[in-house]
Structure P
Amino acid sequence: MGKYRSRLQIIADILLVASNGAKKTHIMYQANLSYKLLGRYLTEVMRAGLVCVMGEDRYGLTDRGREFLDRFGEYSKRCRHLEEHVNDVNNEKMVLKQMIRSDSKSRPDEQ
């Protein structure tokens, strides 16, 4: 892909790791975040009621967090589907542009 993750993708990654109960360091490594970024996002998801502390420094999902992950999954599918359509449209646009640029001698109707 080569693109940076969106804020929503980072949050979904955190929730996915926390879905089975996880310590901060586990979330940090599995979600591929720096400690500083983890702190910011963990505060945000806890304030939003998506994650809760489950004792012994473990974090887990709330019902709201599970709902977020489910909805994010559907959202991601739709985005991929739209991306495929956009790629198809762009490919068709390139074909049309190539047709305009083609050498007139190569066109059978002009020979």
Structure Q
Amino acid sequence: MKVIQRGTMKIVPGKMAEAMESMKEWTATTTRLGCPPFKCYQCISGKDDYMHTLICECEWDSFSAMEEYFDKMFADKDMQQLMAKWDALIDDHRIELLTPMPMGQ
């Protein structure tokens, strides 16, 4: 079963440029560890503090593939340093796991 992982991050005001720069290192590390390619979006309209919101999505082939990746990710020293760096850049981080729905069968 396909799983879509969506992370919604509220970036600390004034830290978006630093977050985007750090995202380059994050992308290189996650790719090395086997994460599927992901897309990132910055909100341009919405409610509340939308200008400080960053959304990243990727699609996994299965829950087990996602689980294997997270086991590697949390054990990786480079990723541990990156996560510590991100803690100073993020006010809030929410993760949603979605699965495509079959339509019109």
When relative contact order in percent (Cα under 8 Å, 6 or more apart) is calculated, the result is 50; to which of the structures P, Q does this value belong? Q
The value 48, 14, 9 for semi-axes √(5λ) of the Cα gyration tensor in Å, derived from one of P, Q, belongs to structure P
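Given a computed value of 3.2 for distance in nm of label points 7 Å out along Cα→Cβ at positions 21 and 45, which structure among P, Q does it belong to?
Numbers: P: 1.7; Q: 3.2.
Source structure: Q.
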The value -13000 for helix-only ellipticity at 222 nm (-39500 (n - 2.57) for each DSSP H run of 4 or more, over all residues; to 500), derived from one of P, Q, belongs to structure Q
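Laboratory data are not the source of any read-out in this text; all were calculated from the coordinates shown. None of these values were measured; they are calculated from a predicted model. Cβ atoms are built from the backbone, for glycine too; each structure is taken alone.
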